[in-house]
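The structures considered in this document are given below.
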Structure 1
Amino acid sequence: MAPILSIQNVRKAYDDGFEALKGVSLDIEEGEILALLGPNGAGKTTLISTVCGITMPTSGTVSVAGHDIIRDYRAARSLIGLVPQEIALEPFEKVINTVRFSRGLFGKGRKDAAVEDILKRLSLWDKRDSQIRALSGGMKRRVLIAKALAHDPKVLFLDEPTAGVDVELRKDMWDIVGQLRSAGVTTILTTHYIEEAEAIADRVAVINSGEILLVEDKDKLMARMGQKQLVVQLTDPVHAVPDALAAYDLHVGEDGQSLVYRYDTKSERTGITRLLQDVASAGLQLRDVETQQSSLEDIFVSLVHKPEDAA
C-alpha cells in the first residue's frame, strides 16, 4: 500500500545560500504516529511548513494520498491538519466560531455535531462562547488543536503542541492522538518532551542540520542503539578507576562513589559476574548494585551530538 505522505529528496534553500533542508526523503504510512525529533534549527518546522504549503520547496516532491502539494495543492492541503508552535488566533472571536470558520475554510459544510464533539474532547465546550482573548495560554492551545481537527484531516501535524502547557492538556492531547490513530489518522509530531515520543510513537525520525539521520521503528531503534549500564555503588569514594579494573569499560560516577559499567544486552556474556568478583579483589567494598536502561532521549543525544560540540 502506498504511503499516505511521501516526501522525496526535498531541498529548501534561501537567497542568502542557507540550506534548511538537504534532500529530505521520508515515507509515512497511514495511521501511524511518527515522532520527528531534532535540536532547535534542525529543519523540523521548515519541513512541516513545506508539506503544508506555507513555504515552497527549492526542489523535490511531496504528495499526500497521491496528491502533489504543488500541482494539486487544494486536494493535498484539505487532507492536512496543522497545529503550529505559535498561537495566532483572532482575539475577539468566540471559540466556537473560530473552529467553525476553520472547517469552512476547507469547504466543509456546517456540522455542529462534529464541532461540538471536538470542543468536548478538548474540554472547550464550556468556553465555546468565550472570546479568545479571555482564555488562558493552555486553553488557546486547545483551540489551535480544535481548529486543526475541524475539517477531518487524514494527516495531522503537531509542531510542539504541548510546549508550555499544563499536564492535563498534555494527557488530553495524547488521548486524542490515540483516538485519531484508531480512526486511521496519521500523526507527525515534534516535541521537546522526548518521553512523550517514547510513549506514543510507532516510528522515530531524527533530523539535524536539514538532513534525516535515521527513520526507524521506535522499539527496534531502542533495542539496536539502547544500552544497559550497571552502576556499582561503593562504600567509599574513588577518584579513578583502579588499575586492576582497567580491562573493563568503566568510569567513575558523578557522585565519585560509584563505578559505571556499560554492556551489550544482546551479548551472550555480559561480564558482570567477573566484574563484581574483580571489584572485590581490587579491595573495593560494594554498597549496592543497580542496572539502568538508556532512554530514547539518550539515543537522540548520541545521534545529534557532534565531536566539535564537546570542545
Structure 2
Amino acid sequence: MTTRQETPSTAPSGTVATTPSHGTAAPVARRGPTARLRDRKVAGWLLLLPLILVNLFVVLVPSVFSVWYSFTDWTGISDRAGFVGLDNYRNLLGDPEFVQGLVHNILWTLFFLIVPMAMGLFGAYALSRIRRFRLLLRTLYFIPYIVASVVNASIWRSILDPQTGIGNLLHINPLGDPQLALWSVEFVNNWAWWGFLVVVFLAAMQGVDPVLYEAATVDGAGSVRQFFAVTLPAIRPTFAFLGLMTIIWSFLAFDYVYILTKGGPAGSTDLLSTVLYRDAFSNLQGGYASAMGVVMALISGVVVAVYLVVRKVRKWET
C-alpha cells in the first residue's frame, strides 16, 4: 500500500499550507483579515450603488437645474431661459410676499419647536410611567400621523366651519379670520404631528437605564425631578435630532396650509412653500420660484450645519 506524505510550507500571508508530495491538488490558502475587510467594503458599496444612482438622478440633477434656473427668467413652461444674474435674489429681498412668508415660517417653526415638542415629551413620559393600555394609547396617538393629510385637513375644515361647526358655536371663523387663520392651521397640523413625537420620545425613554431612576428615587427625587434630571439628559440626542427635523420640516410645510386656506385670507397663512408654489404654477415665474427654493435649501443647510457643530462640540451620541 502506498502512502502519501505532505510537507508543511509557510504561505506568504503567514498561514501554514501543505504541499502534497504525489501531485495532489494543494488546498487554497485562507484569506487574511485585510482581504476579507476589503471584500466587505466592496460589497457594501455595490449594495449602495443603486441608492446613490437614484439620488444622483432624482435629487442632485434637479437641484443643479434649480440653481441654474434661479439665475434666469424661465417661465416654467417655455424652453427659453434668459440669464438675469442675481436679479431674482435681489427681488426676493423687496418682495412683500416673500418677507411675509418668511416671517410666517419663523412663527410656524417656533410654534412647532415649543408646543408639539412639549406635548410629545410629557405625553411620552406619562406613557412610560404606566404599564396597562400603553400599546393602545400609543396606537391612538399615532393614528392621526398615518392618516393622509388631505383626510385630516378635510375633517378639521368641517369641524371649524363657521356655519355648521365649532365656528358657529363660538361665533368665529377660525380659517377665515386673518388673526386666527395661521394659528388654526398650526393647531390642525399639530394634532396630526405630536403623536409621532410621542412614539419617538417613548422609544428613547424606554432605552434609559432603570438604575438611574432607582438612584434618583433613593435620593428623594420625585417624578418631575426625575424627568428633568434623568430623562431629559438621557434622551438629549433624540431631542436634538427631532428639533433639527422639526425646523427643516417647518420650512417645507405645505399640505395643510394649501388644503385649508391656500395661503389666505389675504396672505395671512402664506408660507414660503405656498408663495413658491403660486409663483411657479400660477404666475409662471419658474426662475424666480427656483431662487426662492434655493434660499429655502440654504436655510435648511445652515440649520443642519449648526446642529452638526453643536453635536460635535457637546459630544452627543448619534
Structure 3
Amino acid sequence: MTAAADTKGGLRQQSDSRLRSWIARYTRIDGWGALVLPLFLFLVLVFLLPLVAMFMESFTDPTLGLENYRAIFAESIYLKVLANTFYISAVVTVVTLLLAYPYAYLMTIAKPAWRTVMLVLVLVPFWTSILVRSFALVLLLRDTGVLNTMAQDVGLLNDPIIMIRTMNGVVFGMVQIALPFAVLPIYATMRTIDRRLLQAAEGLGDRPSGAFRRIFVPLSMPGVAAAVLLTFIQGLGYYITPALLGGPQNTMIGELIVQQVSTVLRVGFAAALAMLLLTTTIILLAIASRFIDFEKHLMGRS
C-alpha cells in the first residue's frame, strides 16, 4: 500500500512538474517578447473583441437563434448577391492574372533600371487611398470623362461608351486595385527560377516557346496560385469601388452589409453576412495553405 501510494505520488509530482514547465515555457515573456505585447493588445482591442461582438450579434439581434443565417438562404435576392460577389471576384481574378503574369515576366528580364521603374509603378497604388483612386476612376470612365471625350475627339466613337454603373466599370476598377497583389507574388516566384533550365531545354532541341511553356510556366505556378488566392479573397470584400462604379445589378456582399447597417438597421443580419464572408475566407485560406507556401511566395523567402 505504501509503495503504491509513493508511486502514485511520484507520478503526480512528475505530471505537475511537466505541467508547470509547459505553462512556463509558453507564457514566459522575455525582453524581446515584451515588444509584441503592445501589438497583441492592439489587435485584441480593435480586431478580436469587435469580431467576437459581431459574432454574438449575429445570433442575438433581434432574437436569440439562427434567424439571421436562415434569412440569408431564405431570400433569393441575398443568394443572388452572394453569387454575384463570387462571380465578379472570379472575373477580376482572371483579368488580373492575364495582366499580371506578363508584367511580372517582363520585370524578370528587364534591365535593373527598368525593373526599378516597373516596380515603382506597381507600388504607387499602395501610396494612394482606394477612395481617391475610385473617385478618379469615376471621372475617368463617366460619359463625359477623359476616355470617352478623347475617343470622340479623335473620331473613334460617335457616342460615349457607358462604363459607370456597369459590370465592366466594376471589373475595371477592381482590377487596377488588385494588380499589385498579383504582380508581386508572381514576380517573387519567377525571379527564383533558374534560367539555365530553359537554356538546357533549348540545347536539347526544344524551341524557346516550348521551353517557356513546359518549364518556366509550371515552375511559376506557386506564385500564380498565391496571386489568384490573394486577388479572389480580396475581391470578396470590396465595397468602395463597386459602390461608386457599379449599379443595383452589380451589388456585392460588402455593399449589402453597409446597406443593412446604415439603411435598414438590421445589425444582426449584417453581422451574419459578415461572419459568412469571414468564414468563407478562412476556409479558402486553410485549403490553400495546404498547397501554397505563403512565406516563400508572398515574402520571397526560400
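Taking Cα Rg over 2.2 N^0.38 Å as the criterion, the highest value among 1, 2, 3 goes to 2. Here mean count of other Cβ atoms within 10 Å over residues 123-130 was derived from just one of the structures 1, 2, 3, and that gives 15.0; the source is 1. Of the structures labelled 1, 2, 3, which one yields 4.7 when distance in nm of label points 7 Å out along Cα→Cβ at positions 35 and 91 is computed from its coordinates? This value belongs to structure 3.
Of structures 1, 2, 3, which gives -23000 when helix-only ellipticity at 222 nm (-39500 (n - 2.57) for each DSSP H run of 4 or more, over all residues; to 500) is computed from the coordinates? Clearly, the read-out refers to 3.
Here mean count of other Cβ atoms within 10 Å over residues 195-202 was derived from just one of the structures 1, 2, 3, and that gives 17.8; the source is 1.
Laboratory data are not the source of any read-out in this text; all were calculated from the coordinates shown. Keep in mind the model is a prediction, meaning the values are calculated, not measured. Cβ atoms are built from the backbone, for glycine too; each structure is taken alone.
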